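Q: Structures for review follow.
Laboratory data are not the source of any read-out in this text; all were calculated from the coordinates shown. Just so we're clear, the structure is a prediction, and the values are computed from it rather than from any experiment.
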Structure P
Amino acid sequence: MAAAKTRSEMEKVVQSALGPSGFMEFARFDHGGVVHKGKPGDSGGVLRLVIGNPLIMREMVKHVPDAG
């Protein structure tokens, strides 16, 4: 997105990165690896995802700056 020079270019980049839900993943934190460290068995179950859609955020932040 940073390399896009116009709004149209940015929208194309975002659209290509969106999943079927209409959102994209910005960050993934696997807390399960820390919570279950040293315990036998599976370490899954504690996963935090930061997801969103920059195009939706762009419109929301016009009305509520904290939406960004």
Structure Q
Amino acid sequence: MLTQPLLLIAGSDAGSKWHSDRAFAEATSASEKELFVIPGGTHMSLYDRDVGKALPKLLEFYAKHLK
């Protein structure tokens, strides 16, 4: 049972996005959850090209939940 906040980040064009969709749907016990989708992003682009698009969301999430 997951009781911590959950942030999932996926690219809209990632072949693996269905894993994020499923994890998000099944994380019913998370205290707070969000699926952040990067338009046009792929699985591999999140390692380099699209990192800058994910960073603001990561900073917001950590600032809110890590105290």
Structure R
Amino acid sequence: MTAEDVVHIDNLEPCFQELAQSAALNNMATLKRGEEGRNWEAIGDPTEVAIQVFAHKVGHGKTHL
């Protein structure tokens, strides 16, 4: 992986940011840190959890909003 391959949250197109925010807010899944703060816990339908993980990775998950 090179520096050109890295996606920076601040450089995302506004439409992509809106998509990620909509994905985060329009599902019932939740993500939270485990008790020790190392692992993540996901609650919800597996597909919705995957969508929530996507939104979180691009800086627009429920925890960021």
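Q: Comparing P, Q, R, where is Cα Rg over 2.2 N^0.38 Å highest?
A: Max of Cα Rg over 2.2 N^0.38 Å: P.
Q: The value 38 for relative contact order in percent (Cα under 8 Å, 6 or more apart) was derived from one model only; which of P, Q, R is it?
A: The read-out comes from structure Q.
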